[in-house]
Structure I
Amino acid sequence: MQLNPTLFFTGNAEEALAFYRDALGGKIDLNRYKDAPPDQGSSPDWADKIMYGTITSPYGVIAAMDAPPERAGQSGDNFGISVTADSDADASSIFTKLSNGGHVLMPFGETFFAAKFGMAKDKFGTTWLISYQLIPVAAS
């Protein structure tokens, strides 16, 4: 079984997936509304929008789609995506790239639960939790 977070956008899913690929590495696969059977009733305005897309990175899979505003919700307000990198350098690079144009919620640095950790809201409103070398926290 595989769990993939899915992000809903109102027209810029392809741009977001490219941004995430640049930070995390990997490959993007896209299905556009124009690829759906004609009887599915998608608007011609949405022909080139993303019906469903994924980025398969070394850290896992993220899905995204363009959804009409009434279905898209408020991106970034009810979830965060956690990435545990393989090295301090990778974690730092990912954090820097994802926070570019966004807002740092917690600076990337040492914590009691990770060798390095940081939180940022990217320029699309998605919250990211980036860590390297998680440290088990003893139960009290």
Structure II
Amino acid sequence: MEYRSPKLTVDGVIIDKNRILLVKRGNEPFKGKWSLPGGFVEYGETVENAVVREILEETNLSSDVKELIGVYSDPGRDPRGHTITIAFLLNIKKGEVKSGDDAADAKFFELKQLPALSFDHKKIIDDALRRLK
């Protein structure tokens, strides 16, 4: 019997003055669509270190974890297969937004004027905003 397990990912939410940081995906799935910065956790890495690394790689911003938003485990949330993401709220420490790694673009959007989002990132953002209230 083959044992299969879901892949583990992280997503980062950075909100600054009623704006949220998003990245335009440079790869499939959802290539060209906007999403939260994030990615796969590497073997031997904590999820907290993974989200800080992914934010830096995709947006050029140094950040630190503020708090956990939630765990999202719907088996259909990613068309590549079953992934579980752990989403965190982060603070910016330093840097200027510049896309990198597999992000085609990175920029802040007004919370009231979000583009269409990939994966289940609208739900993650809604949950983050509820936690901030």
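The figures follow:
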{"read-out": "Origin of the value 32, where relative contact order in percent (Cα under 8 Å, 6 or more apart) was derived from one of I, II", "value": "II"}
{"read-out": "Structure from which 0.6 was derived, distance in nm of label points 7 Å out along Cα→Cβ at positions 32 and 104, options I, II", "value": "II"}
{"read-out": "Structure (I, II) behind the derived value 1.00 of FRET efficiency 1/(1 + (r/R0)^6) of positions 16 and 80 (r between Cβ atoms, R0 = 35 Å, to 0.05)", "value": "I"}
{"read-out": "Given 3.1 for distance in nm of label points 7 Å out along Cα→Cβ at positions 64 and 88, calculated: source structure among I, II", "value": "I"}
{"read-out": "Which of I, II yields 108 [volume of the Cα convex hull per residue in Å³, calculated]", "value": "II"}
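We did not get these values from a lab; they are worked out from the coordinates using the rules stated. Note that the structure is a prediction, hence the values are computed from the model and not measured. Cβ atoms are built from the backbone, for glycine too; each structure is taken alone.
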